[in-house]
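The structures come next, written out as structure tokens.
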Structure P
Amino acid sequence: MTERQIAILSAIIEQYAEVASPVGSVTLAKLFNVSSATIRSEMAKLEELDLIAQPHTSAGRVPTDKGYRFYVNLLTQQEDAQLQDRSTKAIEARVSTHGNRADRAIRSAVDSLVDLTHNLGLATIGDELYLSGMGNLFSQPEFMVGSHAQSVARLLDNLEPWLKEAAPNEPLNVFIGSENPIGKSSGATLIVSRFRSPYSDNSYIGVLGPTRQSYARVMRLVRQTGAMLEEVL
């Protein structure tokens, strides 16, 4: 892929995260200061690579799971240079007031992620899975269709045993759409961070939301919240 194709793919993903509707060539042409024909040509190449798709008869394009994976891998390579932002510091201030109660600290961190990402937040606390923000999840336009909602519900029902059995071993794990262990057709992304807590060396905190995510921000928040909890606890 050329640098311009990567930039166009990134722009489609970021625009789609904001507006929740297919991104057209006219919008991108203005952004890149080139003709719509040039953008359409580049989009055709991205479509051939199965990184974007044209839903129904719309003139715009949306990212595929493969396109999101390519983008997330790029972000992962760049992530190490990120410093704490104001949002993470706000979570830390909120969590540190519960430093002597691990369960309250973890719940507070999850609730903060819910507020900041507008996703469903989750964490393992001992043998239980704490969930917060269910209303956020099912108010997303993607999950107002019955089949998607059912797949997400199935994923949530099976998430706790899956986390125990699979024990994802990376500091940050991102499961996009069909990569999810359960509910593969849900159109959801699960982002979880592993951290050590008084309960387990494999405790997890994260969010579940549509594949249409602001990945750079959400991945950073989840990663840094996991690291911060490990330090506080």
Structure Q
Amino acid sequence: MSKQSFYQVLQNQTEAARQSFFSTPMLLDAAENGVEAGLYINYLTQAYHHVRHTCPLLAAALGRCGAQDEVLRTALIEYIDDEKGHEKWILNDIRAIGGDAAVERALSYEGDRAVRMMVGYVYYAIDRISPYAMLGMVHVLEGTSVDIASLAADSIAKRLGIPTTKGFSYLTSHGAVDQHHVQFFENLVNQIDDEEKQAIIIDTARITYQLWGQMFSDLVSDWDAQEAA
């Protein structure tokens, strides 16, 4: 029997956390039926607050790399170059569906609790544990986007009666067409054979799944409360 690659191990070891994440009602509903404009704008607002930290987090991990981390260092540099400015796409998407006030709100605070906790934990893990922790977050955010972003964009656009060319640049750019990022990540982690580093990546991915899923649960709870009021 051939030995599993680390990417396969990572998938297997985080499968329970992944399934728990995808059982979040909002995700299922968004993919199948779309959501209201206000709830979609609220999601984009939270996405903005983790995406704007992507390059700083990557840079923090880069700064923690040592001479023995050349493979990770090279990948982080490429990630930084590729991720620049994506937070601006989100603000443009919010504006495109009439969310000018939401843009002002997004720019005036740090995001809701789950997003702050997720971003804050990864900063901590990079600084206090290992720069390889960043790859746990990348695995979750890129992997889940590829799995569901395109479906959600199509369903939400249909429900709102607008084309996916208006207000969906972030989702569509991180959807199924973004498979090359997943392949890049797979090739990267398969070069990491240190078991301690592998364990850090797995642990961070599990934590990220939990906190990112909590963000969606909180979005639904807050939206229901807003609707009731």
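None of the figures in this text is laboratory data; all of them are computed from the coordinates on show. Model, not experiment: these values are computed from the prediction. Cβ atoms are built from the backbone, for glycine too; each structure is taken alone.
For structures P, Q, which has the highest computed value of distance in nm of label points 7 Å out along Cα→Cβ at positions 57 and 73? Please report the intermediate quantities before stating the final value.
Values: P: 3.7; Q: 2.3.
Comparing P, Q by distance in nm of label points 7 Å out along Cα→Cβ at positions 57 and 73, the maximum is at P.
Hey, relative contact order in percent (Cα under 8 Å, 6 or more apart) derived from one of P, Q reads 35; which structure?
Numbers: P: 18; Q: 35.
This value belongs to structure Q.
Thinking only about percent of Cα pairs over 33 Å apart, which of P, Q has the largest value? Can you show the working numbers first?
Numbers: P: 20; Q: 16.
Largest calculated value belongs to P.
Which structure, out of P, Q, was helix-only ellipticity at 222 nm (-39500 (n - 2.57) for each DSSP H run of 4 or more, over all residues; to 500) derived from, given a value of -25000?
Numbers: P: -17000; Q: -25000.
Computed on structure Q.
Match the computed value 19.8 of mean count of other Cβ atoms within 10 Å over residues 49-56 to one of the structures P, Q, and report its label. It would help to have the intermediate numbers written out before the result.
Working: P: 14.9; Q: 19.8.
Clearly, the read-out refers to Q.
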